[in-house]
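Next up: the structures, one after another.
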Structure I
Amino acid sequence: MSASQAAALIKDNACVWLAAGGGGINEPSYFLKALESRFLDTGHPYGMTLCHSAGVGDKQGGGVDRFAHEGMVRKVIGSHWTWSVNMQELARREVIEAYVLPQGTMTQLTREIAGGRPGVITKTGLGTFVDPRVEGGSMNGCSHEQLAELVDIKGEEYLLYPSFPIDVTIIRGTTADEEGNLTFEQEGILPESLSAAQAAKNSGGIVIAQVKRIVRKGTLNPLLIRVPGFLIDAIVQDPGQRQSLLTGYDPALSGECRIPLEDKLKPMPLDERKVIARRAALEIRENAVVNLGFGMPAGVASIIREEGADGLMKLSVEQGITGGIPASGSNFGLVYNPEVILEEPAQFDWYDGGGLDIAVLSFAEFDQEGNVNVSRFGERVNGVGGFINISQSAKQVIFVGTLTAGGLECDIADGRIQIKKEGRIKKAVVKAAQISFSAEYALQRGQDVMYVTERAVFQLTGNGVVLKEIAPGMDLEHDILRNMEFSPIIPDGICHMPERIFSQKKLRL
């Protein structure tokens, strides 16, 4: 049916689950535009609850921001809000209830709803802002619902994220046959589309799917069908459907072919971001299974490729992909030359159970106890994406970021770094504005936790944050301590960061 006909199927006050990714990846943007137009024209559907396990949008009014009109939604539960700036503004003004839950937990919740089970029982989120003893995932003053409950099972603490009915699931695939069977051959990721569709149908709801093309029934390989047609109520075709906001279609991003990567991944310039990525890369050992987060951690993939070491470990992203080289920028979540593309909930099962050897994640700020905040800054709702799942479960966690922000300028050459202009904002703070990563929980689990900056490396210990390394040529007091809000533990002998990360020479990983 047409996009406008499908949009008319959604009733007022519906609970809508949107399974997609950020940067236009797997986003049913053609249908979402029609749904937005219907509301602007008729005032319906209104009062919806919107759930999105990943950040969905383009910062230009697409994705989740198609719902960002007063009255259209009453409540939003999402893991990541950075892509949806207009929805962030509604949350800031307290026009809507705003909640953040871990991305992996949300994808897994669709399976529990589909299976008629009471919810997700997990340790993910303990000690962080989603813990009901902390903030319960609430992101503004009008959000009072408890979306997680503390439970005791055989003397151990867990969080229960309760199930709830889903009225509408919106998904996207590449091809549908005449019976509605859906394949994803050009998509590059497999979000929780199947389980979210099952959850809606078993809740008595409907499923709307956008696709690029429609073919005759019986012509699709059954092994490629990811969502069966009997789960789908409406198919909307968009022949111009793009693989992502940045990319019309690249078969190397969907695993349909393998290509030389020299033209796709240019070497990074030698700046503070590259220095940080290089120092983090030195921690990655052979045969490790590694997750690289959004932003600065993606630079580690570039370093590994520059060094010719991409065959020596398994890089992965939470969207379900292992092997290959992760794309960066708005294409984060896609991977060049992927080896394996799993459904996203299965990837998070692996992560949550401790399968990751190393995770490299960004920090916005870290405090004297070692807690990390990436989720909230003042009144701005940022969210966490898969950060909580990943940071709480990996055996080793490397947080990366500059020591200061807001105008930082550096000169890097000949094995040295010089601060030309200091940033205005100190990122090593006395108390993190929100706990996205709990140092106390990490110490209980025995995790190895580092904080890597362009001029110093810190380590989490039971006594607090220890200054482990400083960059060659840095003055301890002038360049480091005076740019922190707290004094780290300073051992008798402080090592220097390796000089080779500050030069144009190879690292010899």
Structure II
Amino acid sequence: MNTKKIILLLFLVLIVTIGFELYNLTAISLWHDEAFSALLIQYDFKEMMYRIGLDVHPPFYYIILKGWDFLFGNSLFSLRAFSVFFSALTVLGVYLFVKEAFKNKKFALFSSALVAFSSFQIQFAMEARMFTLGAFLIVLSSFFLLKAIKSKNWSWWLFYAVTCSCGIYTHYYVFFSILAQGLFVLYYLFRESKFNFFAWLKNKNFQFSFGAYSLVILSYLPWMSTFLSQAGQVRESYWIPPINPGSIPCTFFKMTTGEGIDPIRFWYILILLMAIIVAAIVYALKKIKTSAKWLFFLLLIVPFLGATVLSLKTSIYLDRYFIFALIFYLTLIGGAILAIKNKFARNTLIGAAILGSLVAFPIRWANLDVEKKPGMTAAAAYLNQEIHQFDKIYVGSSFVYFTFKYYNKTGVHPLLYTPGPLSHFSGTALLSPEDIIKDFYQGGIEEGNIVWMINTTGFGNYQPEVPSHWIKEEEKSFQDVYDYRGWIIVTKYRVQ
């Protein structure tokens, strides 16, 4: 296959996936995590950095998003387009990385297509969060790493160090990917110099890699105290459920299909899937001759191993964080398919993999029934039309407080009702004392006032009891797309 045809096909892959993402980009209502991103970047830089330190994520995504906001605005389309942009760069990066690793343009194109059409990948390409930026930086740093090792040129090691630093300042799970890359460097050094310590000292790759990782560590020192503080918050209280024997198989099912699965009811499907995956990866590792295959393997398994070990004490295992391992999983599966000698079987599996990937997200999208589940988009539109300047707005959950605040055009400052302490993961980094009310009787409410209460049935939220002299006049409900986000409930009260 000539270069022009490869480029044309890669362009078509990008057009298909980006076109679908952009066309549906604002169809689903903004949710809590995205609203956190949107509101955080509205602070001046100093205040934004202070509030990031109060949260549980590093700052690089928010810094870059703030620059994007300056250029393109704070609309929902713009915020999510930032993720789409880096999703497209990731697909291009996969092509360059796989081509560099295996010197095979067809393999590179196939891997890029699998990543581009992946339902799991597309879900996060349409969210205003840091996942596609992190994935891009991992792919880019891995590409630089291969160039650095092969060329033994300090400039490539410098590029590698810079992208590593940007990665670990984007998401803490990227640490696992950098660890995987470091293990690959050790493997490569062992191949070159065995256990000869003096040979290592003379090895250019050892010298440059030592310098590169030293730069990464030095670059992280200014953030280290904040990282330790955030880690302490996570240890004290976090919302992620404990890891269990079905966690990893369920994650691989989601990475493969884009859908969740009940591990108790469909345990046999998970066992079969994991058997196929393990067999395919072993086959790929056996058939692919280049040493770069071990980099892909390490970038796949180290995040799972690291997250599993750390979750034995405090659970940090969450499906969406393995977006950073998805690329290497799909590439190894693609490598296994391309290594099959029987042409008919190989072409059949290539077609099935591409077709399955192409239809997976559209089917998921159709099943979501997005048009009938407008969530906060419709709730806020209703409130923006109905609320007058002297009305009061109370919100019963921080998990919808920020989403309404983003959409709010009423001119009335909403107050979050929270009679008890809030956990840090509910978004306390964005809250100020003037945003909170702890007692409905101390809200300065008078007879005749109109009070609007916004609440949700999602996120395990409770429904607060309002004073008896608040008379309910009207109530509307707006279903959100995902079950865990529930329904947005808007209730209008008149105070007697």
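Every number in this text was worked out from the coordinates using simple rules, so none of it is lab data. Remember, it's a predicted structure, so these values are computed and weren't measured experimentally. Cβ atoms are built from the backbone, for glycine too; each structure is taken alone.
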Origin of the derived value 69, 50, 46 (Cα extents along the principal axes in Å; candidates I, II): I
Identity of the structure behind -5000 (criterion: helix-only ellipticity at 222 nm (-39500 (n - 2.57) for each DSSP H run of 4 or more, over all residues; to 500), calculated), options I, II: I
Structure from which 13 was derived, relative contact order in percent (Cα under 8 Å, 6 or more apart), options I, II: I
Origin of the derived value 18.6 (mean count of other Cβ atoms within 10 Å over residues 101-108; candidates I, II): II
For 47 (percent of Cα pairs over 22 Å apart, for residues 13-180 alone, calculated) the corresponding structure among I, II: II
For 24.0 (mean count of other Cβ atoms within 10 Å over residues 397-404, calculated) the corresponding structure among I, II: I
Which entry (I, II) yields the derived value 0.99 for Rg/Rh (Cα atoms, Kirkwood Rh), for residues 93-172 alone: I
Top of I, II by mean count of other Cβ atoms within 10 Å over residues 133-140, largest first: II
